[in-house]
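These are the structures, in structure tokens.
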Structure I
Amino acid sequence: MIPRFHCPFPLAPGAVVDLPPEAAHHATKVLRMSEGDGVTLFDGRGGEWFGRLRRAGKAVTVALETFDGADREPPITITLAQGLPAADKMDWIVQKGVELGVARIVPVVTRRSVIRLSGERMERRVAHWQAVAVAACEQCGRNRVPEVSALVDLPQFLGTAAVDNGIRLLLAPEAGARLADLPNPAGPVTLLVGPEGGFEEGEVAAAASTGFHALGLGPRVLRTETAGMAALVAMLTLWGDF
């Protein structure tokens, strides 16, 4: 398999571009790539470029040769709004959510969220999650990098979600509704997942007032890092490209 790297700048035909430092290190030190080896680059705007590695001293560049407009996005646009979990679970959620095809990830602080982030620490964590999303795209073949939004509290998110068109779903173990009961969405889908311990009753009521429909995932209670992924797989099976 040809190595894939994301370049955070526009790519153009015939260009010779410098690999970003981390990508250059991975290509030469980890993968042991040599002069003339093939690589795939993408800039996040759609499509990908095939090129060949060039080395001149410490500089690592790629000469772009051909463009492939491959689009591997699912037919439904899904925003995953994830109640902020404890420890490093958010890394796993971002990685797997990107692999499954989410278009956007919004970390949401709820009343039962254990971790509290603010200021520079919050900015660093969001930047880290965005880097996880980029790495997941490099691995899974996506050419559009999903945005990991800045951290918001639940009331703020609900105020923003209220102006979005499309289906809004909230995962709740006790809910009787199932995905199979819903019609195919004509627009985007927003999926709201709680943290460990789920949402408080008042939060569920607030979400319902802004158009969110409670949805169950069967008789078993799933962990927060499992629930969203299970729902994504079910959506893509019923409505998407699985």
Structure II
Amino acid sequence: MRIKTILNYSPNFEHKKRDLKKIKFIIFHYTGMKKEAEAIKRLTDIKSGVSSHYLIKNNGEIVILVPDLYVAWHAGVSSWKNFKSLNKYSIGIEISNPGHNFDYKKFSKKQIQSILKLSKILIKNYKIIKINILGHSDVAPNRKNDPGEKFPWKYLAKFGIGKWHSLSDKTLKKNRTKKISLTDEKNFYNNLSKIGYSINIPKKVKKDKFLKYLIKAFQRKFRQELINGKIDQECLLISENLAKKLN
């Protein structure tokens, strides 16, 4: 499969090439800026110190910012499973969207189609497994909210892009906001660890605060209807379902 791309190279990357076998993750971001032109300028400005491999514009056009075999600066302090500093192991894809600070909106149909096309190529080229297709908030929950609860994870999973649970809407709604026991709470965090989330508390971050961020990151991906940072029966069931699928 070939896709049409535009070149607009960023200077913000590690100049030493990496082995393609090191590429194990795709990480989605939103640009989080009011205007698309401002986002492009920032991603290609040497002073900003940030970049990604690709940018998907509002009209669906795919911009190559950094070639795949170079490390782009998009994930920052991050972790998933036993991996830390995920820039070294990932492809970063920025999607034009103002984000939570500037009237967060749905991703356009053209953007979603481009996400599908580009992701399928990257998955094939680097043999990326489903559970390693992530959002920035998955790998840095205490710092980031993107790509957020309007990102179409469930839809993308139908095409093999990312992992999704197999629970019915009826079961989910029935268990939403239902309280859980302390044992259930421990099981929830164990499930998150099995899925890949890091449950290690970062330095200088209070435990309660971090855990709330972590729960919200999980909800933004797998329970987008209610992002409240509270574990309920619905969240527990989803986490169990996903953890079992990985065994």
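If distance in nm of label points 7 Å out along Cα→Cβ at positions 150 and 166 is computed to be 2.1, which of I, II is the source?
The read-out comes from structure I.
For distance in nm of label points 7 Å out along Cα→Cβ at positions 102 and 134, which structure out of I, II has the highest calculated value?
Between I, II, the highest calculated value is found for II.
Out of I, II, which has the highest value for distance in nm of label points 7 Å out along Cα→Cβ at positions 78 and 94?
I
Computing distance in nm of label points 7 Å out along Cα→Cβ at positions 142 and 198 gives 2.8 for which of I, II?
This value belongs to structure I.
If we compute volume of the Cα convex hull per residue in Å³ for structures I, II, which one ends up with the highest value?
I
Kindly point out which one of I, II the value 11.4 was derived from, the read-out being mean count of other Cβ atoms within 10 Å over residues 118-125.
Going label by label, the one that fits is I.
In addition: Suppose you compute FRET efficiency 1/(1 + (r/R0)^6) of positions 54 and 206 (r between Cβ atoms, R0 = 41 Å, to 0.05) for every structure in I, II: which one lands on 0.70?
Going label by label, the one that fits is II.
Since every read-out is calculated from the coordinates, none of them should be taken as a lab result. Just so it is clear, the structure is predicted and the values come from calculations on it, not from any experiment. Cβ atoms are built from the backbone, for glycine too; each structure is taken alone.
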